[in-house]
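**Q** Presented below are the structures under discussion, each in the form of structure tokens.
Quick note: the coordinates plus some simple rules give every number you see, no bench work behind them. Nothing here was measured: the structure is a model prediction, and the numbers come from that model. Cβ atoms are built from the backbone, for glycine too; each structure is taken alone.
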Structure P
Amino acid sequence: MEAIITARQGAGMCQVASNEVMIVGGFNGKFLSDYYIIGCDEDTGQPARLKKFENNTMQNNQTLFPFQVPTVGDSVKGEAYSIDWQNMTLYHYSNNQWKYKMHVK
């Protein structure tokens with residue numbers, strides 16, 4: 001494994017590929033902007049690799065806090081959607097980037 005996941009609460013998680021799971025956002029004393037992709041061995045299903053990404057594509061250094069909200073992934077398209085309750089905004093993940101979609105309040 002290439003990275004270690006920082007402890008957090010209120011993170012979102014979804015499947016983004018047939019062998020990949022994403023953990024995004026959360027809180028550990030501050031709201032977090034990073035996300036992780038866990039790649040699994042296709043034969044055993046065991047975690048095989050872990051990569052950390054900084055979410056530099058968010059506007060104004062926004063974070064994603066999907067506490068008690070489904071983060072929904074499409075493993076065929078490699079996309080995901082999640083809502084940040086702190087800012088009441090919907091975000092879309094595609095092409096390795098999280099981007100603002102709309103305000104939900």
Structure Q
Amino acid sequence: MNLDPRLRDALLIFAITGVALYIFLPKSTGIKKPAVASDKEVNKVKNAQVILDAYLNAKEAREPASELAKLNQVFLTEYGMKVVQNKQGKYVARTTSGEDVLMVK
């Protein structure tokens with residue numbers, strides 16, 4: 001059976017393109033579920049927001065450094081975090097293990 005040369009060439013190009021696409025296109029691994037934070041992580045961030053707000057409000061009210069230190073002690077006992085200022089001048093809520101939870105300003 002003889003095919004028209006143009007039809008044969010078109011079928012050949014179609015077959016080569018199909019094989020190339022099959023080989024080089026990435027395979028779908030299915031639908032990925034978005035990452036969901038645990039309740040513990042969400043509570044940690046909420047607590048960090050609370051202590052940062054309280055600390056910055058005290059700082060804006062020009063509380064003395066001794067009062068800010070006392071406030072940090074309260075944060076440590078109640079939340080297990082304290083507020084520190086990093087090298088860039090931003091305030092960070094940091095856990096007792098040294099993990100930075102939230103940063104502002």
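**Q** Taking 25 as the value of percent of Cα pairs over 22 Å apart derived from one of the structures shown (P, Q), identify that structure.
**A** Details: P: 25; Q: 55.
Of the structures listed, the value fits P.
**Q** Ok, one more. Name the one structure among P, Q that mean count of other Cβ atoms within 10 Å over residues 44-51 of 11.5 was derived from.
**A** Values: P: 11.5; Q: 17.2.
Working through the options, I get structure P.
**Q** 2.2 is what came out when distance in nm of label points 7 Å out along Cα→Cβ at positions 20 and 84 was calculated for one structure; which of P, Q is it?
**A** On the way: P: 2.2; Q: 5.7.
Computed on structure P.
**Q** Upon calculation of distance in nm of label points 7 Å out along Cα→Cβ at positions 12 and 76 from the atomic coordinates, which of the structures P, Q produces 8.0? Before the final figure, lay out each step's value.
**A** Numbers: P: 2.1; Q: 8.0.
Value 8.0 for distance in nm of label points 7 Å out along Cα→Cβ at positions 12 and 76 corresponds to Q out of P, Q.
**Q** Assign the value 24, calculated as relative contact order in percent (Cα under 8 Å, 6 or more apart), to the correct structure from P, Q.
**A** Details: P: 24; Q: 18.
Derived from the structure labelled P.
**Q** Cα extents along the principal axes in Å, for residues 52-91 alone was computed and gave 25, 21, 17; which structure, P, Q, did it come from?
**A** On the way: P: 30, 23, 16; Q: 25, 21, 17.
This value belongs to structure Q.
**Q** In addition: For mean count of other Cβ atoms within 10 Å over residues 4-11, which of P, Q scores largest? List each step's numbers first, then the result.
**A** Values: P: 14.2; Q: 9.8.
With respect to mean count of other Cβ atoms within 10 Å over residues 4-11, the highest-scoring structure among P, Q is P.
**Q** On to the next question. 0 is what came out when helix-only ellipticity at 222 nm (-39500 (n - 2.57) for each DSSP H run of 4 or more, over all residues; to 500) was calculated for one structure; which of P, Q is it?
**A** Working: P: 0; Q: -18500.
The value was obtained from structure P.
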